[in-house]
Structure 1
Amino acid sequence: MFNPLGDLQKLQQQAQQMQASLQKEQVTVEQNGIKVVVRGDQQIQEIEVDGIMENRIVEAVNEAIKKTQELAAKKLIEISTQQR
C-alpha cells in the first residue's frame, strides 16, 4: 500500500547516501596552466593557477555555487506550491 511518509523517508535516506558518496569522489581537470579539483557534490576543493594555490577563487566559486543551489531550491518550492 502507498505510504507517503515512508516513501519520503526512503527517498531522503537515499539522497543522503548519494550525497555522502559524492563527497568522497573527486574530479581533477588540468588545462592551460590551471588545475581544478572538484568533489562529486560540486564543491571546489582546489584551484591552482600556474602552480599557485588560489584559495580566494575557491571560496568565491563555492559561494556562487551555494547561491545557485539556494535559488534552485527556492524555485522548486515555488513550483511545487503552485501545483497544489
Structure 2
Amino acid sequence: MHHILDDPIDVDASFFHHRVVPTRIAWNNRSYPIEKINLIHATHEGNKRIFYFSVSDTANSFKLRLDSELLEWRLVEMYADG
C-alpha cells in the first residue's frame, strides 16, 4: 500500500565519510530500523538545500526529506506490504 504523507519524524543518523546516514525512523509511535539506503538526492527550494533519502526496512520502503536549513526530517512517502 502506498501512502503520500508529510509527517514530522524523528530520525537517528550517523555520519559516514561526511554524509548523513539515517539508521532508524520513529513515526506513529513505532520504530523502524533502516536496513538499506536505496537512493539519496538533493534539490533546492530557493536557497535551501533539501535532501531526499529512499530507504527501507525488511517490509517497508520510505521516502524521507531533510531540510538542511531547519534540520527537520519529514516522512513524505511510505510503501507498506499488505
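If volume of the Cα convex hull per residue in Å³ computes to 119, which of 1, 2 did it come from? This value belongs to structure 1. Looking across 1, 2, the calculation of FRET efficiency 1/(1 + (r/R0)^6) of positions 17 and 49 (r between Cβ atoms, R0 = 41 Å, to 0.05) that yields 1.00 traces back to 2. For relative contact order in percent (Cα under 8 Å, 6 or more apart), which structure out of 1, 2 has the highest calculated value? Once relative contact order in percent (Cα under 8 Å, 6 or more apart) is worked out for each structure, 2 has the highest. Quick check on the output: -20500 is helix-only ellipticity at 222 nm (-39500 (n - 2.57) for each DSSP H run of 4 or more, over all residues; to 500), derived from one of 1, 2. Which one produced it? Clearly, the read-out refers to 1.
Ranked by distance in nm of label points 7 Å out along Cα→Cβ at positions 57 and 73, structures 1, 2 are topped by 1, which has the highest value.
Values quoted throughout were computed directly from the atomic coordinates according to the rules given, and no laboratory measurement underlies them. This is a predicted model, so every value here is computed, not measured. Cβ atoms are built from the backbone, for glycine too; each structure is taken alone.
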